[in-house]
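S.K.: Next up: the structures, one after another.
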Structure I
Amino acid sequence: MAKKPVKYFVVDAFTDVPFKGNPAAVCFLEEEEERSDHWLQAVAAEFNISQTCFLTRIVDSPNGTSNPRFRLRWFTPITEVKLCGHATLAAAHTLFSSGLVHTNII
């Protein structure tokens, strides 16, 4: 069975001018899909920009909160990194501006 297409956005962080700032790709993965590390790395290499962030919605929320939660992973074109600030900000911007969440807390 073929995998579903991946929704993605390319966001220029730290600017409101196109093609300026710090670019990051933001990819949304369906929570039921497991993608291999090799596949994630291949996608980041295909984008070939400084950072690609992968978001996966976490279905179960602790403490009974209803705010959406996401797992994030960050990749450069050659390796996974532990954290990337501008890609995290790009992911939050994408969630809030694209209608993928309907709250002001994530």
Structure II
Amino acid sequence: MHIRVYNTTNAFTSLGATFDERVLLGRGPTSSTIHGELRHRVGSLLPQQGNDASYAQLYIYDPASALEVRNCRNQQLRRDVLQTIQDTLLQVNPFVEKFR
């Protein structure tokens, strides 16, 4: 039901693009067209002072702390599902190991 939110919650980067909003006019299913290039924004490995960690920064944290941050930011998501996704990524995703 919230698959995009679960995906974004566990992403290493954020999406950067310029969207062509002309295609959003009219009726029918929502779609988007990217104008130019698609970018992944990585940012700093440390959060700015006063901000919580996000994206790749959370993979440096203790997994319990990272889960807490993800859960607090996305209270509509099930904590047990977030835990399962995080545990799976920690076990099988080679990038997690590189960030840790």
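S.K.: Out of I, II, choose the structure whose coordinates give Rg and Dmax of the Cα atoms in Å, for residues 21-76 alone equal to 13.0, 39 when calculated.
M.R.: This figure was derived from I.
S.K.: Determine which structure produced the value 10.5 for mean count of other Cβ atoms within 10 Å over residues 37-44, calculated from the coordinates; the candidates are I, II.
M.R.: This figure was derived from II.
S.K.: Still on this structure, please answer the following. Where does the value 15.9, 47 come from, among I, II, when Rg and Dmax of the Cα atoms in Å is the thing being computed?
M.R.: Attributed to the structure labelled II.
S.K.: Work out the source of -11000 here, i.e. which of I, II gives that when helix-only ellipticity at 222 nm (-39500 (n - 2.57) for each DSSP H run of 4 or more, over all residues; to 500) is computed.
M.R.: Traced to structure II.
Just so you know, all these numbers are worked out from the coordinates, no wet-lab data involved. Just so we're clear, the structure is a prediction, and the values are computed from it rather than from any experiment. Cβ atoms are built from the backbone, for glycine too; each structure is taken alone.
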